[in-house]
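Asker: As structure tokens, here come the structures.
Each reported figure results from applying straightforward, stated rules to the coordinates on display, with no laboratory input. Everything numeric in this text was worked out from a predicted model, so none of it was measured. Cβ atoms are built from the backbone, for glycine too; each structure is taken alone.
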Structure P
């Protein structure tokens with residue numbers, strides 16, 4: 001059996017689902033104000049002075065700390081069902097279906113949050129490995145459960161769930177620095193494969 005691993009944002013999608021979800025949840029005006037407020041953290045990240053994990057957690061804290069978990073789940077599901085389809089690349093879906101038709105195991109591995117990715121993955125009969133937010137007393141804490149599923153963490157999560165020796169071939173699809181280590185796992189790797 002072959003294993004096909006797909007990054008989500010930028011690989012399967014035309015735009016970033018995390019940014020899209022913030023806009024869907026808070027509106028564009030609040031999104032812009034939030035970007036300005038978190039800009040120092042983004043600059044520190046771009047300068048390699050803080051980790052991707054640290055930067056992601058700061059952004060989640062700013063936009064969602066203290067939010068009702070029920071509201072977050074509800075809007076994440078609505079966003080998944082009503083918006084995700086609009087940003088999916090047709091070529092990516094064609095390749096996913098090609099792998100499924102060949103009876104390959106297909107898994108999505110993403111730094112985005114499981115609550116809006118899982119409904120889409122379930123609808124398309126795909127397995128998911130992704131980032132999760134912490135919930136306490138039915139509130140979003142602003143923290144992550146474990147680390148952001150990015151870079152080396154993607155490989156760690158994949159290896160914790162899959163014995164890669166069992167697969168005759170591993171195909172990996174990605175589009176960014178956060179996919180570098182994951183792409184290195186592959187027998188066949190594809191970088192930005194579905195761009196026009």
Structure Q
């Protein structure tokens with residue numbers, strides 16, 4: 001079973017993240033930002049990756065450090081769990097509807113980190129979550145996990161629905177990409193990722 005644990009302590013955040021690729025998607029998430037916890041829980045449940053995430057951040061400033069740093073540490077734990085990235089399908093794509101909203105994610109676990117993020121929110125806040133931090137989270141995660149990730153809010157009206165649709169689309173794309181293939185096999189013309 002693939003597992004990764006990373007702890008990171010700075011003057012802005014203290015974070016512990018554990019991931020287990022067990023197909024169960026058990027989530028135990030506590031960042032101090034309710035809507036962000038809801039999105040991370042969706043990411044865990046829908047990807048089948050069990051996640052233990054705790055973050056004590058400087059929320060008296062705002063949510064930026066908490067959200068971005070959680071993305072950094074989650075990406076590092078994800079990369080650690082994958083090791084040399086052999087024996088996985090590598091690619092994943094998913095469209096996910098959430099009521100009137102439609103989200104799309106396509107990704108490649110390639111060791112060539114990149115993020116393309118297309119979408120915008122109507123309101124600044126979704127509960128106590130600053131909506132613009134959605135892109136910051138996915139950039140931090142993708143760059144630290146070594147993933148090329150394209151995220152699109154295809155359409156939608158409700159910001160909660162739009163955000164949840166792309167988190168769930170990312171989850172289902174990750175689930176497809178980490179699907180086990182032949183042990184030791186690397187899906188690359190180079191022979192390694």
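Asker: Suppose relative contact order in percent (Cα under 8 Å, 6 or more apart) works out to 30; of P, Q, which structure was it derived from?
Answerer: P
Asker: Could you tell me which structure in P, Q was used to calculate Kirkwood radius over Cα pairs in Å as 16.4?
Answerer: Q
Asker: With distance in nm of label points 7 Å out along Cα→Cβ at positions 20 and 92 computed per structure, which member of P, Q shows the largest figure?
Answerer: Top value of distance in nm of label points 7 Å out along Cα→Cβ at positions 20 and 92 goes to structure Q.
Asker: helix-only ellipticity at 222 nm (-39500 (n - 2.57) for each DSSP H run of 4 or more, over all residues; to 500) was computed and gave -11000; which structure, P, Q, did it come from?
Answerer: Derived from the structure labelled Q.
Asker: If you don't mind, there's one more thing I want to ask. For distance in nm of label points 7 Å out along Cα→Cβ at positions 116 and 156, which structure out of P, Q has the highest calculated value?
Answerer: Structure P gives the largest value of distance in nm of label points 7 Å out along Cα→Cβ at positions 116 and 156 among P, Q.
Asker: Something else about it: Among the shown structures P, Q, from which was the value 14.5, 45 of Rg and Dmax of the Cα atoms in Å, for residues 52-131 alone calculated?
Answerer: P
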